[in-house]
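Q: See the structures that follow.
The numbers here are math on the coordinates, done by the rules we state, and not lab data. Source: prediction; values computed, not measured. Cβ atoms are built from the backbone, for glycine too; each structure is taken alone.
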Structure 1
Amino acid sequence: MNKNKIQFTPNVSSYLFVGDVAKIYQEFQKKLTDEAVKPYHIIDFASFLTEKIAIEEIRQAMRRIRIKPIGKSDIIYFLLNANLLNGPTQNSLLKIVEEPPSYLKIIFFSTHKKLLLPTLLSRLMTIELGQSIDQTEKYPLGELAKKELSDLFKLSEKIVKANQLESVLNSWLLTNCAGRDMTRKRQEICQELLTAKKLLTTNTNKRLLLDNILLKIKDDTI
């Protein structure tokens with residue numbers, strides 16, 4: 001697994017990593033260790049590999065989450081193995097996913113995103129680590145900004161027809177919006193990408209959605 005695939009995007013608090021749960025979890029633990037995250041800032045329900053996670057355990061975790069860390073930059077990581085969450089337990093997580101405190105990152109791990117309820121899934125940034133195509137390298141925004149409009153529209157059609165729009169948006173967010181020192185133009189593009197992610201859960205025209213993003217990056221420095 002590429003080390004840089006587990007990254008976070010500004011203004012996004014809740015994530016779903018899809019793939020081999022054990023391997024992704026191991027990689028994520030390494031990331032937290034490398035970043036010297038304190039053990040008491042980790043609420044770990046992802047290490048549960050066989051037993052269902054009880055709703056009462058989630059409620060206890062919620063009480064811990066309400067205790068704000070002392071350090072201004074401290075983050076609490078709430079890790080969950082989505083394979084072990086039944087319907088009622090997933091429903092109990094909706095409120096915290098919808099309105100997370102600023103110091104919380106909620107991380108779901110699953111072998112397949114369809115294991116989550118649509119109401120919960122629509123509120124998560126989904127990152128599929130088992131993909132055979134690296135969309136980040138295939139469609140870099142900096143290069144796309146230099147292309148002719150006709151080429152961009154052809155690419156837009158190709159991405160939408162292949163049902164790759166969500167994974168492409170995720171890769172653009174991860175590679176272009178993970179830094180703190182962003183230009184004003186970069187911030188605007190990142191906001192457009194976040195808005196597009198939310199619109200994917202509606203009946204919006206995906207082709208027009210992507211065309212609009214590509215028009216905004218055309219001839220601009222990304």
Structure 2
Amino acid sequence: MLNIEHQKLLRTNVLFAGFTDAEFAKISTQTSPCEIAQQQYLFEQGQAARDFFLLVEGKIKLVFLSPAGREKVVDVIQPGYSFVEAVMFFKQRKYPVSASALEPSTVLRINADNYLKALEKSPKACFEIMGKLSQRLHWAMSEINHLVLYDGTYRLIKFLLEKQAKKSNNVHLSIAKNILASQLSIKPETLSRILKELSAQRLIEVNNNDIVLLKPLELADIIET
């Protein structure tokens with residue numbers, strides 16, 4: 001059963017904002033919290049998909065495993081975000097990625113069939129989820145564009161500028177560098193080399209998982225040229 005905080009988090013998510021109170025109440029009674037230990041898998045790629053999820057706390061790593069056995073970190077989910085919601089529209093419902101916890105995490109497990117039944121009765125909610133999935137598609141196309149057209153230095157600088165703290169030049173890496181490297185589609189040794197090169201140019205300063213952007217304007221110029 002969901003507590004009040006879980007219900008508030010669920011209600012404010014775009015996937016549930018379009019439902020009436022009665023429709024939402026029915027969905028929430030069929031939603032359950034799930035605790036995941038660090039490194040524990042929530043589901044694995046190819047597994048039958050019956051649910052999608054909303055992260056309450058912790059961090060969830062989504063990984064795609066290629067036929068050759070190579071792992072690619074697709075995304076690192078942060079609290080408040082839903083994931084694998086698109087599976088409910090698949091003809092053959094199988095998870096396209098694996099999900100595991102980078103740290104002890106809590107997720108809300110939403111049954112796909114129950115959600116679809118509610119969706120059939122709510123045109124407003126349908127438009128909300130169409131917008132959500134369109135945003136995801138736009139993000140995926142942007143990621144493909146960056147992978148094809150730009151090198152590792154560009155992708156790292158873009159990541160650092162996007163993660164830069166407000167009114168500060170500091171960036172704290174909340175994930176391990178090998179996971180970041182996979183997310184940026186570069187090898188860990190390549191990530192280390194780029195960090196050293198940017199440090200040698202006095203553009204950044206690296207202290208373990210804390211990075212100071214010494215010259216953010218010059219970094220921005222690099223990815224804009």
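Q: Quick one: log10 I(q)/I(0) by the Debye sum over Cα atoms at q = 0.11 Å⁻¹ came out at -0.58 when computed from one of 1, 2, so which one is it?
A: Computing log10 I(q)/I(0) by the Debye sum over Cα atoms at q = 0.11 Å⁻¹ on every structure in 1, 2 gives -0.58 only for 1.
Q: 1, 2: which one has relative contact order in percent (Cα under 8 Å, 6 or more apart), as calculated, at 26?
A: 1
Q: When distance in nm of label points 7 Å out along Cα→Cβ at positions 10 and 194 is calculated, the result is 0.9; to which of the structures 1, 2 does this value belong?
A: 1
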